[in-house]
Structure 1
Amino acid sequence: MAELIHKVNPSYWSEHIAFTRADGVDVGHLAPLPFSNEALDVICRNVEQVRRAIDVPLVLENITYVVRMPGAEMSETEFLNTILERTGCGLLLDVTNLHTNSTNHDFNPYEFLDGIPLEKVVQLHFVGGHWRDEVLVDSHSSPTPEEVWRLMDEVVERCPVKGIILERDENIPPFDELSDELARAREIGKRHKRWD
């Protein structure tokens, strides 16, 4: 990874706030961490270890989760704030993930935004998912829903966003449909004077 990042030389790179292995077993998917002090310590150690190999700034991304891990000692916003403060990383805010979690776990996404350091938001991700058994799934498989567009507009108005990425990787539609979504995202950025 370090070799690739140094070769490409991006302004920043990202990783998810998640785990994919437990006790040597690959769980096969991004899994949520418990919002605990132990998990915070592990993340901070991992970030420091990565920084010894990669000097390009790291931004951390929120994930979706179907279940909340046991052992929480704080709220998700407190957990996220502490990670960003202790590591000095920026935030890649996936607004679709925020919408998905707020829908599945019945919380207000705008109150979530009020509880995190929006000045640390570097980039956004967006896309649409699908419903399965009364659960909204972040499948990257559908057009972006209006709720996500509204969240994106709010975030771009309030944050020094440097970029927005459409993450469509299933049920790929005709290119014109993707182009229309990208044009809408660009228009949000222009309206809030984030770029020309």
Structure 2
Amino acid sequence: MKTITNMKNIIKKSQENSISYDQYKQLVIDLFQQGQSTTKNGSGALVDYTKLNISRMKRLDKTTVLPEEVIERVKSIDKKIEWLVLSEGWCGDAAQNLPIINAVAKLNDKIDLKIVLRDQNSELMDQFLTNGGQAIPKLIQLENDNVTATWGPRPTIAANMVRDYKAKHGSLSSEFKKDLQVWYNQDKAQNLLEDLMEILN
């Protein structure tokens, strides 16, 4: 019981630090214009990644078209759901997935999308590790303050690609990261949408 209460307190604390998708995107842009990333005292490489991700988010915000069956399914939801997502502006997977997650959430005002920065919410992140790591983005689905599902840090197919590559090679090469980017472009968020419909069920 103590563990459940502690978890709820950690979630509540992070909710108080949360921002909307639009606020998140503006924060990422503002920090980049100051030569910074969302991670304080982060390396110059994180700022470079941030620049790329701003372009990705803007492109996906403009070009994402959701299938009719997804629109109908999401609009039919009649219970309050919160999607609390751990992210950082320099994270490539976050830039690929957050615009789609936001597009889905916007379909129904019963879905409340909130974003928190991982490095400022380590207590929350540590409750939702992936294979022992602080991988992001991480979506926590809440109903009546209870965790009913989680998703992340990548769509199922991409997650399996990463798992298999790491099992064989130990770590991700720059070549593999390019291949993953190609997969995202070709998949056009279909696998992510399948995953999101699964957790909504």
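Numbers at a glance
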{"read-out": "Ranking 1, 2 by distance in nm of label points 7 Å out along Cα→Cβ at positions 12 and 172, the structure that comes out highest", "value": "2"}
{"read-out": "Structures 1, 2, by relative contact order in percent (Cα under 8 Å, 6 or more apart): label with the highest value", "value": "2"}
{"read-out": "helix-only ellipticity at 222 nm (-39500 (n - 2.57) for each DSSP H run of 4 or more, over all residues; to 500) from the coordinates reads -13000; which among 1, 2", "value": "1"}
{"read-out": "Structure (1, 2) behind the derived value 3.4 of distance in nm of label points 7 Å out along Cα→Cβ at positions 124 and 164", "value": "2"}
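None of the figures in this text is laboratory data; all of them are computed from the coordinates on show. What you see is a predicted model; the values in this text were computed from it and never measured. Cβ atoms are built from the backbone, for glycine too; each structure is taken alone.
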